Each structure stands twice: as structure tokens, then as C-alpha cells.
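Listed after this line are the structures, all set down as C-alpha cells.
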Structure I
Amino acid sequence: MGKQRIPVVATLVVLAAVAVMIRLGFWQLDRMAEEERKLAQHAAAAADPQPIAFPAGVVPDSAHYRRSMIACQSPGNWRGTAGSSASGEAGYVQIVECRTADGGTVQVQAGWSRRLDPPPWAGGDVTGIIAPNRDGSSVLVADPPLAGMEANALPAPDSDQPGKNLAYAGQWFFFALTALLIYGLALRRRWKAGEAALQGE
């Protein structure tokens, strides 16, 4: 039997790809740990009944799911967007931009309605829960709702995210193992073909 040769370039490419997959798997595990830490932080924030001042500027993650209170002196720029009521009914949540005494603005989710048009409301005190938006901004979800609207579905952290990260990590490790197995089988097939060719000479 002749010495089996391993294709250097192809092997390096496969090993590099496997290394990237493994690194992505561990990255997802790191993300899982971070998400678990955030969930614990958010659970503690949600359990704290003491309201905080709505943070000026960018809202830190530590403030999310805390209760807060503002005085809305000048409401404007209403917009309706699809959302659910506290009972799970589909409809529209109304978001209003509130100007406060310090000159800042706070996005307030005033309440839920079956109608898209905004309700009449001249401003006033707002209490609610600080929630993150998908675009990176934050909103004060009014609780109780404003202007005679129905109750908002109150925000809650995504408790499924750590499980998703774990699943993604498992997928990357599976892909790495599969790539190694497929490449190993391809090498074995190549070597057998080479041996058969030598024996036929």
C-alpha cells in the first residue's frame, strides 16, 4: 500500500471553515450567558415597584422594564401602529411624543384602540414601564393607559432568547462535525480510488 497523500490546500480550507463554525458556536454560548444575565437584571427591574425618572438621552439597558413617571407638557406627533391589547386583541397602539419640563422628549405608548386615529389628549402625568424598541430607542408604555384608551399589552423580556442562542450554538457545532465527517469520507473515497488504480496497473 502506498503512502496516502492529503491535499494540503483543500484540507486547510476545510479546517479553516470548521474553526469558524466552532468559534461561532462558542460565540452563541457567550451570547446565551449574556442574555441570561440580562433576563435576571430585567426580572429584578420589573419586580421593583419604585418608579425612576425617565433617563435623558439614550436609555441604559438597566432602566428597561422599570416603572417610570413623566409630566407630559406638550403631546404631539401621534402615530398608530399595529399592536395588541392587554387581553391579546389585535388593533392599534397609539404612540405620542411628549415634551417634558426639561425640554426633552419621551416616546409614550398611550394605549390601545380598535381605531387608527389618535384620541384627544392635552397631556398630563404619565406612569408606565420603560420598554426597548427594536430600533434601539425606548418608549414609556403607559400603565394605566391615557385618554380613555384600553390597556396596553405590558412589555416583558424575551425569555426564549437564551434557548435560541443554545440552539444556534448546537447547530454550529453540528455543522462543524458534519463538515469534518464529510471531508473524511471524501478523503477515504479518494484514497480507495487511488489504491484501486494502482492495483490495476
Structure II
Amino acid sequence: SDVDNVDSDLTFSVSGNSNVNVSIENGIATITPTADWNGKETITFTAKDPSGESVSQTVNFTVAPVADIVADKATVVEDTPTIIKVLGNDTFEGTDKVVSLDTNNGPANGTVSVNPDGSVTYTPNDNYYGLDSFTYIVTSGGVSESTTVNVDVTSVNDAPVAKDDIATTQEDTAVTIDVLTNDNDVDGDKLSIESASVPKE
């Protein structure tokens, strides 16, 4: 402040800000770092009154790094464990990144595990197809961030399950057997007989 002038009479300027944007309004400075930058800068603020007298003050400004991680999408085939490289679209300042799983937000229709290289393996539940999701956490430079992986499990045509049938008849008497009644198809497809044969005695 200036004992001879009110703040509205003062002219403010700033220097040394290479990686941060500084705006000053009514004597209040707003500092905004540029996107994806972290580090330290020494910023000098100068106030000048109408008579030309000025005073400067230096501020050491630090922007801490964060792990910039982005949500992932993956397509998985039914009944097939699949490796998802979740770090492929993420940005880190260092190499000390550790991937872990959010146990409170795991997949509802499958399982997931972390591999030594930071990728994860997602395995859908047996015969499940549809949408699923889970959350993973990345810790780098002492900072942890989390995001979601959305999984689309595509269906495959599973083979029907046939069960043995038993029928009894008298000699020289034909018998009708509905062999499909105890068979099933997990996909709900209609069953039909493609071929039949009589074993040799």
C-alpha cells in the first residue's frame, strides 16, 4: 500500500513469469499456471504511484507435479482374459509410477489384476457379455490420481450342452425320443438336431 495514494491510483506490473499467467485487478493478483507445466518461478511484482515512486516484491511460486491420467476404453471378447495398457494415454513427470486398483470400484462382471509392467488383465465372468467398468490408481512422484476403465465385452456363440438320454422299448417296437428336452444353450438359441447315428453292436 501507499500512504499517499489509494490502491486505485497505483500502477501494477509483473515480471519473471515465463510459465504462469498473472492478471492484476484492484491490487489483487491471480496466478494461473500454463497447462501441464510444473516447477518453480520467481515472480516480481512492482507497484508505482502517480509521482513515479515504486516498490517491488518477489514471490517464489511453485507448481507441484500431478499424474495426468485419462480414462480408458477397452473391447474384450467373452470368456477371454485381455491385457489393457492403461498407462498408454497417461502422462507422468517421472518413471516411478505404480498402478494399483480401487477395491471399492472393481468390475461388477469380471476380475482384474495388475501386471508387473503396469498394464492390467481383465477377465470377464463366464459367459458374460455387455458393459463393465473398474477404477485404477496411479501413484507417481508421491501424487496419486485415479480414473475409470470402461469395458465392452462382446459376445461369442457358445456351443450347446448335450446330455445323454435313456429310453426303453420292447423288441421290434419303435420308440420316439425327444432328445433335446434335457439339452440347453447358454445363449438361448433354438436347438435342432443336425445329425444322428446308431452305434454299431
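All of the numbers you see were taken from the coordinates with simple rules; none came from a lab. Since this is a predicted model, take the numbers as computed values, not measurements. Cβ atoms are built from the backbone, for glycine too; each structure is taken alone.
One of I, II was used to compute percent of Cα pairs over 20 Å apart, and the answer was 68. Which one was it? This figure was derived from I.
Assuming 80, 23, 23 is Cα extents along the principal axes in Å, for residues 34-105 alone as calculated from a single structure, say which of I, II it is. Comparing all candidates, it corresponds to II. Set I, II, criterion distance in nm of label points 7 Å out along Cα→Cβ at positions 58 and 130: the highest-scoring structure is II. Among candidates I, II, the computation of helix-only ellipticity at 222 nm (-39500 (n - 2.57) for each DSSP H run of 4 or more, over all residues; to 500) that gave 0 used structure II. If mean count of other Cβ atoms within 10 Å over residues 10-17 comes out at 15.5 when worked out from the coordinates, which of I, II was used? For mean count of other Cβ atoms within 10 Å over residues 10-17, the value 15.5 is produced by structure II. Please state which of the structures I, II yields 16 when relative contact order in percent (Cα under 8 Å, 6 or more apart) is computed from it. The value was obtained from structure II.
With distance in nm of label points 7 Å out along Cα→Cβ at positions 42 and 146 derived from the coordinates and found to be 4.1, which of I, II does the value describe? Source structure: II.
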